[in-house]
1. For distance in nm of label points 7 Å out along Cα→Cβ at positions 16 and 144, find whichever of I, II sits highest and give me its label.
2. Once percent of Cα pairs over 34 Å apart is calculated for all of I, II, which comes out largest?
3. State the single structure among I, II that was used to calculate distance in nm of label points 7 Å out along Cα→Cβ at positions 56 and 256, giving 3.7.
4. Hey, FRET efficiency 1/(1 + (r/R0)^6) of positions 192 and 216 (r between Cβ atoms, R0 = 30 Å, to 0.05) derived from one of I, II reads 0.95; which structure?
5. Taking 3.3 as the value of mean projected area of the Cα convex hull in nm², for residues 112-159 alone derived from one of the structures shown (I, II), identify that structure.
6. Can you tell which of I, II yields -15500 when helix-only ellipticity at 222 nm (-39500 (n - 2.57) for each DSSP H run of 4 or more, over all residues; to 500) is derived from it?
7. Given that distance in nm of label points 7 Å out along Cα→Cβ at positions 200 and 224, derived from a single structure, equals 1.9, which label among I, II identifies that structure?
Structure I
Amino acid sequence: MSDRIERRFASLAGEGRAALIPFVTAGDPDPDWTVDVMHALVDGGSDLLELGVPFSDPTADGPVIQQASERAIAKGVSLCSVLDTVRSFREQDGDTPVVLMGYLNPIERYGYAAFARDAAEAGVDGILLVDCPPEEMKLLRADLDEHGVSPVCLVAPTTTQERMEAIARQAAGYLYYVSFKGITGAARLDTASLAAPLETLRRHSGLPLAVGFGIKDADSAAAVAGVADGVVIGSALVSRLAEARSEADACEQARAFLAPIRAAMDNKAP
């Protein structure tokens, strides 16, 4: 398990605060802006960063993130360049955990052992593969463990308790609970329905629980912060960044988007 992830969640728990975890697609809207946007997100109140690895067939993502991936791929962004981005980010920030989020195919092409080694060297703390079942994660887990990269795993509303147990055995860092059936960016978040499944999940794992999908603004983030250890917000942020006309504008948009969410979460978190 990544020490940075463990330390960050432990520190937040001691303060009675939930983690704010923004997602951005690496290379969008411009590959040269991503590192500074990551720093701006930290300035705006981010506790961890999820950095999307562009992929040509992102089946779990809605149109906003699909289009962001397409734009990044068109500009030459690859898994190798994403690792370079993290490496550059680490030149100024050695504390904020960075989790790569994407799909299994690029990791398979890269090679499990080589990826784990190079990701750790670049400063990656975790990897979340939305299409990697626990059976496949068993094959990757040893390499990740060797290099201290945490496999962050997804749990869905349709996941059975038996399946939760299998996922929990392969997960490290934190568990990502998908708030509803569907794709990213949809608008069906029902925060009142989260408490029961999160409590069930806590019986299977002692890892922190982050919730994503459908969280778009300060109110929804604050509501989720009341029941979860972390709040993931992606499509709404990616959509806002897509409108930026310069690197400075993108950084200002990132800070301005997160600041009220951070404030609302801190007011609501237990």
Structure II
Amino acid sequence: MILRAPAKLNLCLYLGPRRADGLHELASLFCPLTLADRLVVAGAGEDEVVCPGLAGPNLAAAALAALRERGWRREPLRIEIEKRIPVAAGLGGGSADAAAVLRLAAGEVEGLEAIAMELGADVPSQLRPRFALVRGAGERIEPLPAPREELGVLLVPAEDGLATAEVYAEADRLGLGRSAAELDAIAARLRDAAAGGASPLAYADLLVNDLAAAALSLRPEIGEAIAALERAGAARALVAGSGPTAFGLFADLPAADRAAAALPPRFAAALVAGLAAGGGGGS
């Protein structure tokens, strides 16, 4: 069985207060991309999750272990992950892999959403990748109509990843964040703007990332990637999630391709992707 685990792009990310559990309230538009990891699932003598080129535990293995703890009785599985989403890049690759594993048990294990939240704040939204307004710390998911028009995304990953926890800690140190009332008002504006499948370029002024200052504080070179994307013609250029990837939005894929060719050589690792149609990300 082949599973796809789409990357998740935060078209915007508004940061709210820190909660008692240590997580932050947020308002964000989550959008699945055509860029996706590939998971090959086969029967085996015992459960095994491997990701060539990456050592150590990963969220996909934790997801499989969590399913077993809940009594999932499917035959032992070997899951091999072909990483196409850059690691620790602010694109939700690990969360996407974990959610893909959880989808294997859909209809067979109760409470997949709760398991997903235990694994990480981004995992619940990836159980069913789709365009959505996400609130809470990631557990409140409101599906929205997917944009009707094509959109090209040019991603500029950094050579080294950046831990999400470090970025949020830096955001706290810098005193970033908005009040709960302001976050509610922004969420209402995002909901209205995205209604009817409007292109994100139609409400580009709302595409803001409150974590950008924290990411740039830790990695000032991200600013160079954003500037290069703007010079290449991006309608909007931002930090992706908690970084360190920068992304630019373009009217269509050909425009993103042309911009990729125009970037300086040091950004040769740039990736072009489109907005995924949404749905299950299944086999």
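FYI, it's all coordinate maths here, none of it is from the lab. Since we're looking at a predicted model, the values are computed, not measured. Cβ atoms are built from the backbone, for glycine too; each structure is taken alone.
1. Working: I: 3.3; II: 1.5.
Top value of distance in nm of label points 7 Å out along Cα→Cβ at positions 16 and 144, among I, II, belongs to structure I.
2. Values: I: 9; II: 16.
Answer by largest value of percent of Cα pairs over 34 Å apart: II.
3. Details: I: 3.7; II: 2.9.
The structure behind it is I.
4. Details: I: 0.95; II: 0.50.
Answer for the origin of the read-out: I.
5. Numbers: I: 3.3; II: 4.8.
Going label by label, the one that fits is I.
6. On the way: I: -15500; II: -9000.
Comparing all candidates, it corresponds to I.
7. On the way: I: 1.9; II: 2.5.
It was calculated from structure I.
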